[in-house]
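Quick note: the coordinates plus some simple rules give every number you see, no bench work behind them. Keep in mind that this is a model prediction, so the values were computed, not measured. Cβ atoms are built from the backbone, for glycine too; each structure is taken alone.
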Structure P
Amino acid sequence: MDPWVAARAVEIAGRAPRELEALVAVSSPSGDVHGAEEAAALCAALAPGGAQAERVSCSSPDHAPDLLLRLPGEGHGRVLALGHLDTVVAHAEHRPLALQDGRYLGSGSIDMKGGVVLALGVLRALAERRGDFEEVALLLVCDEEWRHVPFAHAGRFAGWDACLCFEAGERTAEGEDAVIVRRKAAGTLRVTGRGRAAHAGSAPEKGRSALLALARAAEHVAGRHDPDGPDRLTAVPTILRSGEALNVVPAAGELVVDIRADSLEPIEAVIAGVPVELDGVALTSEAVRLWPGMHTIEAAAPLLAAASHTLGRPVVGHGRGGASDASHLATTVARTVDGLGPRGGNAHHPDEYLAAESLRPRAEVALAMTLAALGPA
């Protein structure tokens, strides 16, 4: 292994538990301005000397500004590190960090404050190698977990040499380090139903049940589910709300469906195929969000080869179904790689954790991938 990578990885892993504890201690559910401001202030304090902290408008209205840390250099090459500060955990359910059986348990520990800590460590390490790059930047957004509007930052970094996103890392079945070079496109479908209310006991025939119509619509959409098909399409109804009284035919309701595929076209086809009327109930369909897929297998291959050489062990490209802001950056930065963060599990769950033993090896991977990204395009 490259001696510089080995030494700096030890330093990053040594500082990571305390930095992670401090960052997880800040409850920052998506949309909470105070939590985002506190997390951003902490990250700015952990940045290397000479890094320029800039607050840029968040993609989502009424959110705290995103944080952009820019480290100028004296050489060539521009690389963006990417992460997010928001979590899905409400304040009332927030759990501070605790070490238990080799796991750091805590809200947002793996998704993705552990990745943010590693990214900050890489930024500090690069501060001593400014002759190796023109600029390295770290963008930390405040709305990744539940953004309903277009991503605002992809154009800002068009033409940069690489983007490295620090979502959770993983291992292959053989125990090799893996990063993410393929993600599915993701869509959220909302269907609203408008029927007619009626007394459920004395005159149910006069009603038009939005609940039953939406249930049929859910079955219709779920019938498109084909994870083993050519588009690897998944269509999973996740929320159905209807009815306000126990003795009234429900006149209104809402259905939400999570849809994923290799590209946006199959998702849009599912949304367009929802009936506009069922059993006298008007149905209105809308795409609440549409995120592109990410397919950077070929563009990232030289980076993985160079990082493997630097580490003296393989770094393997994997695919993942979950959505990430790396997919947005991949539309303007060809060499985009995700999954640079530590390993862990139970994201979005009360028992979310980061694997303590993964900190040093994943810091090595992050450093090696960054050096590879700063090499020739």
Structure Q
Amino acid sequence: MLDAAACGLVQTADDGTFLRANRTFCQWLGVTADALVGRRRFQDLLTMGGRIFHQTHWVPLLRMQGSISEVKLELTHADGGAIPTVLNAIRHLQGGVMVHELAVYVARDRDKYERELLQSRRRLEALVAEATRHQAEAKDRAVFAEQMIGIVSHDLRNPLSAISMATALLSRGEVTAPQQRLLGNITRSTERATRLIADLLDFTQARLGKGLPVERRAIDLHRTVAEAVDELRLLYPARVLRHDRAGAGACAADANRLVQLIGNLVSNAMTYGTPTTPVTVRSAIDETSFSLAIHNEGPPIAAELQAGLFQPMTRGTDAVSASRSVGLGLFIVREIARAHDGTTFVRSTVAEGTTFGAVLPRT
């Protein structure tokens, strides 16, 4: 029964000399029991690496613990080939003599699986390393690009300031009506370029993780918004721009940043709204918060696009127009709101039109 067992059964002396070996074990190794018993040692059947393991780990552990389980070793076949095996062993006294009892299992399928698993792991590690390298390179390129945007935008301010001053000086002299129109076009284009540069600088600062700086001070919300609306009316003389207000009282905010927020949202409304309908700026304040909302009529923004509108380089339409910016205005609005610990929102339907806004804490 032991000869026909489904595993190899071996008994050795304490020094490894074979005392018994069943038929299954001998058939696996291509030898006879007579060639093993009393003639060879168990460690003689191991590969070079197995012999080192046997001497440095197997023997010490077996003497210390008295047993070893599920040890994987390769045994050498009579033809010189290697057979992957898994072994269990115990050490005990038998008739006053120390012997080792071994159960041996051939593990070719397990060995094949482990090799494939190891190869898959190495491939995965190589892919992860490659992806990490590409990610690091992409991050470096993005940081460099954003730094370049900041540098170029900053350097463009000086020539634009010179153009603006020259235009103002020329408009004070005697100019014809056509010349006045040209000077007006230059002024508006310069102001638009200046706003774009400001957006680029803010975008760079926000993307580099610094956030937008704000200086909160007590302000009169409605008066601040009214002054911003008056200035914006000069930029859009052909459009109707209204200001509605609700509530009363002071709030703590950065007035310049609020003006920038309103300017970006009004510019967005003027660009995408119906030209013949008014744009309404609404400022509201209550006990705990205040809000700014800009409403315009026109085609609604698709619902699936609304969630991503405050991301950089994003628009609510695929239409291209020379009057449209690179898509930073709403991103800057979101960053201004965040710098005030506030949130942004958008609502757009056929019946109600489109409203962009922000809700900020009052103090």
Work out which structure the value 0.95 belongs to, where FRET efficiency 1/(1 + (r/R0)^6) of positions 137 and 177 (r between Cβ atoms, R0 = 41 Å, to 0.05) was derived from one of P, Q. P
Which of P, Q yields 0.30 for FRET efficiency 1/(1 + (r/R0)^6) of positions 65 and 249 (r between Cβ atoms, R0 = 41 Å, to 0.05), as computed? P
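Once relative contact order in percent (Cα under 8 Å, 6 or more apart) is calculated for every structure in P, Q, which label goes with the largest value? The partial results should precede the final answer.
Values: P: 23; Q: 10.
Structure P comes out on top.
Upon calculation of helix-only ellipticity at 222 nm (-39500 (n - 2.57) for each DSSP H run of 4 or more, over all residues; to 500) from the atomic coordinates, which of the structures P, Q produces -15500? Provide the component values of the computation, followed by the final result.
On the way: P: -9000; Q: -15500.
Checking each candidate, the match is Q.
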Where does the value 10.1 come from, among P, Q, when distance in nm of label points 7 Å out along Cα→Cβ at positions 33 and 193 is the thing being computed? Q
Note: Kirkwood radius over Cα pairs in Å at 21.9, derived from one of structures P, Q, originates from structure P
